[in-house]
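Given below, in the form of C-alpha cells, are the structures.
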Structure I
Amino acid sequence: MQVSVESTSALERRMTIGVPAERIETEVNKRLQQTARRAKIPGFRPGKVPMSVIRQRYEDAARQEALGDVIQATFYEAVVEQKLNPAGAPAVEPKVFEKGKDLEYVAIFEVFPEFQVSGLEGIEVERLQADVADSDIDNMLEILRKQNTRFEKVEREAQNGDQLNIDFVGKIDGEAFAGGSAKGTSLVLGSGRMIPGFEEALVGVKAGEERVITPTFPEDYQNLDLAGKTAEFAVTVNSVSEPKLPEMNDEFFSLFGIKEGGLEGFRAEVRKNMERELRQAIKAKVKSQVMDGLLAANPIEVPKALLSNEVDRLRVQAVQQFGGNIKPDQLPAELFEEQAKRRVVLGLIVAEMVKQFEIKPDEARVRELIQEMASAYQEPEQVVAWYYKNEQQMNEVRSVVLEEQVVDTVLQKAKVTDKAVSYEEAVKPAEAPQAA
C-alpha cells in the first residue's frame, strides 16, 4: 500500500492511497466463495453452482462491496501509519477504480488541531466568598410563603397585590383585534403581566363593576400591528381577591417534605439547601471565568466537522426544549454557530489539559458529588445506589469531576483574588459568556 499526504490547510489533509490489485481480487474472490456456498440457482444443488455462473451473476455486487470495505480498511491503516488524527469521516475521490488495476483514491479530511495549553499564569479569576446569614433564611422563608399565596374574595376596592377575575374586550379604532379579548382570566394587579396602563387603571375597582380603560401598546411591542397604538378595553370585574400568606406551621412545612422539627427543623433544611445552592453558584462562576480565560489564552482553529456536529446537537436540543412541529435541520445553523464553536474549542482545550497534565478522575470526589446531588432527594441512599448501578450515569459524573479537576489545575497557576459578597450577590446568575 502506497500513501502520500498533502496539507491543504492548517487542518485539512489530502491523502492519496494506492492499493495493489491483488488485494482487491482477494477480497472479491472471498465474497464470491461465500456467495457460492449459499446461492440458490435453478438447476443446481446448493453449494454445487459452478464458479463461472456465480461470477457472472454476482461479481459486480461483490466488487462494489469489496471496494467499499477495502477503502474503509486502508484509510484506517493509512492514518495510523501516518500518525494522523481525523476529526470526521473523509470525502473519498476515486482516481483509478478499474478491474485488474491497482486501486487509487484520494481521501480528504480534517485532523484535530495539535497544540499545548498555555497562558494559565495570565488568567485572572475573582472567587466570591459568602455565607448564608439568618437574614438570608428569613428572606427565603418569605419567598416560599409568597410562592404559596392563596387568594380569598373580598368586597372592598381592589389594590395592588390583589387578584382580579375579569372579562375584557379590546378594540382599536372600534375594531376588535386578535388576542384582545378574554373571559374569566385571573390577573394580579402590579404583576406587570399586561401592557403598561392596563393594571394601573383597574386599581380601585370592585366586584361587579364595569370599566373602560385606554392603555397604549409600547412602541417596541412584539406585534408590530399593535405597537404604539392606543386600545379601548371594556373590562368586567367578576371578583376581587386579596392575598393570604400561609402560616409558618406544620401544614406549611409538610409542603416541603418536613414532617418533624417544627420551625427550627424547617429553617435547618432551608439553610442546607441554600448552602448547596451557594456552593454550586460560586463554583459555576469560577468555572466560567476559568473557561473564558482558557479560550482567550488558547485560540485554536476548529475542525468544520466537529463544528457541524455540535450545531446539529444544539438544533436537536432546541427542538426538544421548545417543541413544535419544526425539524432540527429547519433551524438556521448560524443561530447556533457561536455557541457550538465555544463548546467545541473548550472541549478540545479541556481534553488537552487532561492529557497534558495527566489528570484522572478522583473517585473520592466522584462519590462526594453523587452524595451532594442525592442530598436533594428524600431517600438519598437510594439515589447513590442508583448511580453506582448505572455505568452511563457514572461516566457522566466522572466527566463533571474531571472538568472540576481541570479548573483546579488552572486555579493553581492563575491569578486568583477572593471577594467577600452577600449571599444574594453570590447566587445571582452570571452574565452570559462571550463567544470564542
Structure II
Amino acid sequence: MERMTSIRREHARDQAVRAAVEQGLLSAAEPVTALLDTTGIRASAAALTSAFAAVTDAPVLHAFAVKACPLVPVLRLLHEAGLGVEVASPGELALARAAGVPPCRTVLDSPAKTPAELRRALALGIAVNADNLQELARLDALVAAAPTASPLGLRVNPQVGAGTIGALSTATATSKFGVALRDAGAREAVVQAYLDRPWLTRLHTHTGSQGVPLALMAQGVGEAYELAEEINAKAGRQQIDTLDIGGGLPVDFASDEETPTHAEYAALLAGTVPGLLDGRYALVTEFGRSLLAKHGTVLARVEYTKTSGGRPIAVTHAGVQVATRTVYAPESWPLRILAYDAEGRPRTGEPVVQDVAGPACFAGDLLCTGRALPLLRPGDVVAVPDTGAYYFAHHYAYNSLPRPAVHGFTPTDAGGIAFATVRRAQTLDEIVAESGGAHPDALVRQPLRESARGVPMEP
C-alpha cells in the first residue's frame, strides 16, 4: 500500500510540474512557485484519523499544528477533513478563525502567552495548555473573574532525552517547554497544582519532532500517562480526563515513502501505553509536518549555469527564502532535488555531480552540493519535494525576495491537472509597504522628543 502511495505521489507530482509550466504558474516572470497536492493532504488526514480509531474508542481531537503550514485554505481543507487546530500565537489563532475552525476544536499552546491572549482564549472557550506554574497562577485569576468553557491543562516535560536534532527535541533536561518533571520537587508541585484546581482537567506533553525516534516519543507519552494516573488516584476521581500527547511524527526526506506512518505510531502506543487507549481518556494530537510535508513541492527555474573549480553550478530562484533550514543546517535538513526540462518533463541524461544554488547574495545559499543529477541547463526546472510543511509557508525575507505563490492541485476527470490559488505571490509594492514604505522620512525629519522627565530633547 505504501509503495502504491509513493508511485501515485510521484506520478501526480510529474503531472503537476508539467501543468504548472504549461499554464504559466512557473515562468520567466514568476520563476519560483509552490504546489500542494490536495488529494494527498486529504489522504493523510484520513490515515491519521483511522490510525487512532483502530486502537481506541475514546474521543480524539487531531489538532493540526498551524505553525507547520499557516495558510488559511489549508486549515479550511483540514477542518473539512475532520481535523482541528493547535495554535501558538494570536496570529495563528486569527488564521484558524479565518478558516472557520470553531473554538471547541482549537487548542492554544505557547511558552509565552500574555494575559490578553489567555483572557481571549477563555472568553472564546478555546482549550489552553499552560506552560508553567506561573501561567497557572494567571489562570487562577482569570477563572475566578469570569466563567469559561475552556478545557484547561498543564504541559509537562518528561525529560526523556533528545533526538538527532537538538533544536527540535523538547523533552530534554533543560528544555524551555513545560514543567520539568525530574527536577527536585517538580512532580510533587504538579500533583498539588491539580489537587488545588478541580478545573484543571488536561495534561499535555510533547517530546519533539523531526529526528526524534518513535520509541522516545512513546516513552514521553508514557510518562505523562503515569502522571495522570497518579493525580487521579490522589484526587480520588478522574480529574484528568484528557491527555494531549502532542505530535512530532518524523518524515522521511530521502524518498517518496510516507514512513513512519501514523498507524505505526498508534500501534506502538497501544503496545507500550495500553491504559492510554482503554477509553478512560480522551486524546488530543498535534501533528503537523507528518500531515503536510509529503504533499508540497517548490518549483524554481534555472536562471544560469556555470562551472567553478570544475564543479557545475545551477543558479535557481529557490534558496534560503523558502528552504531556510536546509540552507543553514543542510546535515539536519537535506532535501531531494528533481530535474525537469524547460517544458516540465523529467530531465534525462547521465548524472553529473553539481551544486544547485539559490538567488540570495551569500555563498551558503545552496539547496544541495555535490548532487548527482542530469546536467541542468538555463530554463530548466528544479523541483524540491517534501516541502509542504515549514518551507514555502515560512518565508525568510533575505534580499527582500518575495514570497512565492502557492497553488493547490487536483487531477481532473479528463486526466489533467486543475489548480487553485492558495496564496498569490507577494508584490514589490507589498515588500515596500511592510518595510516602512509609508514612513520614508521617519528618521530624517524627526519632531522633538521628550525625555522620561518631560524635558524636550533634540532629535
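For percent of Cα pairs over 16 Å apart, for residues 191-302 alone, which of the structures I, II scores highest?
Top value of percent of Cα pairs over 16 Å apart, for residues 191-302 alone, among I, II, belongs to structure I.
Which of the displayed structures (I, II) returns the greatest value of percent of Cα pairs over 39 Å apart on calculation? Before the final figure, lay out the partial values.
On the way: I: 54; II: 30.
Answer by largest value of percent of Cα pairs over 39 Å apart: I.
Work out distance in nm of label points 7 Å out along Cα→Cβ at positions 175 and 255 for each of structures I, II, then name the structure with the largest result.
That would be structure I.
Assign the value 12.0, calculated as mean count of other Cβ atoms within 10 Å over residues 327-334, to the correct structure from I, II.
Answer for the origin of the read-out: I.
Going by distance in nm of label points 7 Å out along Cα→Cβ at positions 15 and 415, which of structures I, II comes out largest?
The structure with the largest value is I.
When percent of Cα pairs over 23 Å apart, for residues 63-222 alone is calculated, the result is 41; to which of the structures I, II does this value belong?
II
Have a look at I, II and say which one yields -9000 for helix-only ellipticity at 222 nm (-39500 (n - 2.57) for each DSSP H run of 4 or more, over all residues; to 500), as calculated.
Going through each structure in turn, the value belongs to II.
For distance in nm of label points 7 Å out along Cα→Cβ at positions 71 and 367, which of I, II scores largest?
Going through I, II one by one, distance in nm of label points 7 Å out along Cα→Cβ at positions 71 and 367 is largest in I.
When Kirkwood radius over Cα pairs in Å, for residues 311-382 alone is calculated for each of the structures I, II, which structure yields the highest value?
Top value of Kirkwood radius over Cα pairs in Å, for residues 311-382 alone, among I, II, belongs to structure I.
Only the coordinates and a few stated rules stand behind these numbers; no lab work does. Quantities reported herein were computed from a predicted structural model and do not represent experimental measurements. Cβ atoms are built from the backbone, for glycine too; each structure is taken alone.
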